[in-house]
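Only the coordinates and a few stated rules stand behind these numbers; no lab work does. These figures come from a predicted structure and were not determined experimentally. Cβ atoms are built from the backbone, for glycine too; each structure is taken alone.
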Structure I
Amino acid sequence: MTVSWLNRARKVKDPEAVAAIMSALREAHGDNVARAFLADGVSLAALVDAVFSLPIKNSVAVRAIARAFESGDFVISPDIGPLWHVKYVCSHPGSMTVVDLVVLTPERTFTSTEISMRLRG
């Protein structure tokens, strides 16, 4: 999938972020499943697993997820509202190796398994 395909298919705000997520999902699950995930929704946990399974640095994987999450190109369910913060869960205290994400809002904390993302459009 190329960025130009994304621009023609949907008007996205950050085509590189969407392409990075699509590529990770395709690598982990295949093309048809990746397309279904983007259309119907994928849990943040499954997205984290897919991106972290790529042969890239952990910091690059974290940035790819954060960029997609913040891009506005994805509908996030449940609606977490306008005030939220992503907390990175590391492999052990003092580590810089992220293994999961948690979303904090004024009302509650959402685990990655509770959040679903689908491509807006």
Structure II
Amino acid sequence: MTVSGGCHCGLVHFEADLPSADVEVLDCNCSVCAMTGYLHLIVPESAFRLTDGKSETTSYRFGSGKARHIFCATCGIKSFYRPRSHPQGISVNLRCLDPDHGLNVTVRSFDGRDWENAKATLDQSQR
């Protein structure tokens, strides 16, 4: 199944291939995710395609600098980024998917404020 989405102004657009319509997203409470309301749909890098707007993006790093937050330089929306928690993946913002995505979504809390312990729990759940 392929979903698509992008930023508010439409300059940045992406597609992501998912194995199923049943997906789990992470609701992180770290400082940046809590402020932006980001809901993480993690996909393998190979399943993600930036179809428009690469030259329209800018990035931001903070803390450890491992996460690469990518924003539309025009409207400021972060529709996807490379997360610290999944360095081989891309985190797509569920809220930036096109409205007719057809996914059955389960939301799971992720305690990004206590990142080290939360990451260890995440690693265990992926085994």
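Here is how the numbers come out for the structure above:
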item	result
Origin of the derived value 2.4 (distance in nm of label points 7 Å out along Cα→Cβ at positions 28 and 92; candidates I, II)	I
Of the structures I, II, the one that 15.2 was derived from, the read-out being mean count of other Cβ atoms within 10 Å over residues 20-27	II
Answer label among I, II for the case where helix-only ellipticity at 222 nm (-39500 (n - 2.57) for each DSSP H run of 4 or more, over all residues; to 500), calculated from the coordinates, equals -3500	II
Entry that produces 1.8 once distance in nm of label points 7 Å out along Cα→Cβ at positions 76 and 100 is calculated, selected from I, II	I
